[in-house]
Each structure stands twice: as C-alpha cells, then as structure tokens.
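The following blocks contain the structures, represented as structure tokens.
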Structure I
C-alpha cells in the first residue's frame, strides 16, 4: 500500500519530546501502527512531560485527591508508522486553564522527520472522589505555562 509522503515536518520547536520505538504489540494485522496505539504514545509523552517537572500523577492523586483525565481530543492521521520505526512524540504547545490543560502534540518519524499524526488533547482536572471538575492548584503546575 502506498501512502502520500508528508513533507519534512514543519513543526515548531517542541517544548518536550519523548522517544518511542514501535513494537509488534503496537501494530495491526497489516503491519502498521494500530490507531489506538497513537493515543498511548501521546499519553506517554504527556505523562513524561509532567514527570520531568516533578509531577507524578499517583502522588497528585494521593496528596491532592485529584486526577487528570482526557476530556476531549482530536487527531489527524497523516502517514503510517511501522514495526521498529523510531518516533518522537512531541508537545508543541501547552495551555493551562483553571481546571484543564490543552496540549498540541505531534508524532514524528525520526528517520525522515515526517509528521505521522497531529493531535490536540484537553485534560481536565477532577476530584478523585466525586469525579467532578475542580481547579488545578496554583502551585502544582508552576513554571509550566510554555
């Protein structure tokens, strides 16, 4: 199957990049990355971005009784990734609001810089007991308004 080639990525310098390698478990019967795997890749990058800032989600849940959940997302699949591809999952921008965070993310193939997928993800902050939206504590995400 031939897919149109995306031009070399014109993604602006990301605020964070997380490397991923494609394994068998990520692919479908056709040998391409299964669409749901891209969502896992995006999640890993967001989690590692938080962790790099000293924010571990399990600790936030235990200490603040808060959870971050995906409220909505849109994704555009541009080109397929295949077994053994090395990918860079980026956070190109981040916007913090009172009870949510919005991320603009891309998945790039390292070999040629092609953009394989782009996404916009909004994560909401909720109370871990009631599952109702709540404000993100001011001190929790200090220094993350890139």
Structure II
C-alpha cells in the first residue's frame, strides 16, 4: 500500500481510540454552533460511504465520474441518516467502511486517470485520496483540540 493510502487508513486508528472516551464528551459540540465529535465521525463515514458506493466503482482510465454532491445537502443527509445510531455504532460503521474503501482504492491501478464531473483536471487514485486525507486531518485536528481542552 502506498504512503497516501497508508495515511488514509491510519484515520481508522485515530477514530477507533475514541471508543475509550465518555460518550457524553463525544456528543457535545466542538464549539458553539458546530458539530459534535459524533457528528464529525458520522460526516467522515458518510463521505466514505458515498465514495465507496458511487465513485470508486466507476474509477477507470479516461472515465468521467459523477460530480460530488452538494456538500451542505450531503452533510445534512448524513446527519439524518445516522440520527438513531450510538457513537460506538457510528465509529464501527466508519472503521468498516474506511477499511473497504482503502481496499477498493488499493485495487485501482496507479496509472488510472479520470475526471470528476465537468472538470478538466485529471485525477489519479492518489490525488483523489489526498482530497479526503486532508479532509480527515482537518476534522481529526478539531476532535483532538476539543478533547484535549475538555
């Protein structure tokens, strides 16, 4: 597995360790008007679910993948989809879906190039994963800052 996919899979460990944190701490907003850690994990899961189901299966050389959905709508859908799930259940869903996503991405040949939506930029497995790796780092940092200051 290459460095980017390896880092992408490491987020599983960073999220899994949150099972050791009191659930009440994971359901408080990280800041006033912001999501809770529970909702952030759900948000990461819901994007992984989308990529696993809608994007990765279509990744082949020269193809045009669908546009990403409207971020705000997709995020709201994800929160609604997970509304009845416990933090532990959401963590389990995230870890299992991320594991499947990493395996699926690893199966895409490195030299495969594709487009997303109407864009002119070509993406590779690596550049696609990097988008979501940066996304992970942003949210894991938010979670850690919240928990370290709690």
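All of the numbers you see were taken from the coordinates with simple rules; none came from a lab. Nothing here was measured: the structure is a model prediction, and the numbers come from that model.
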Using helix-only ellipticity at 222 nm (-39500 (n - 2.57) for each DSSP H run of 4 or more, over all residues; to 500) as the calculated read-out, with -5500 as its value, let me know the right label among I, II. I
Could you figure out which one of I, II the value 29 for relative contact order in percent (Cα under 8 Å, 6 or more apart) was computed from? I
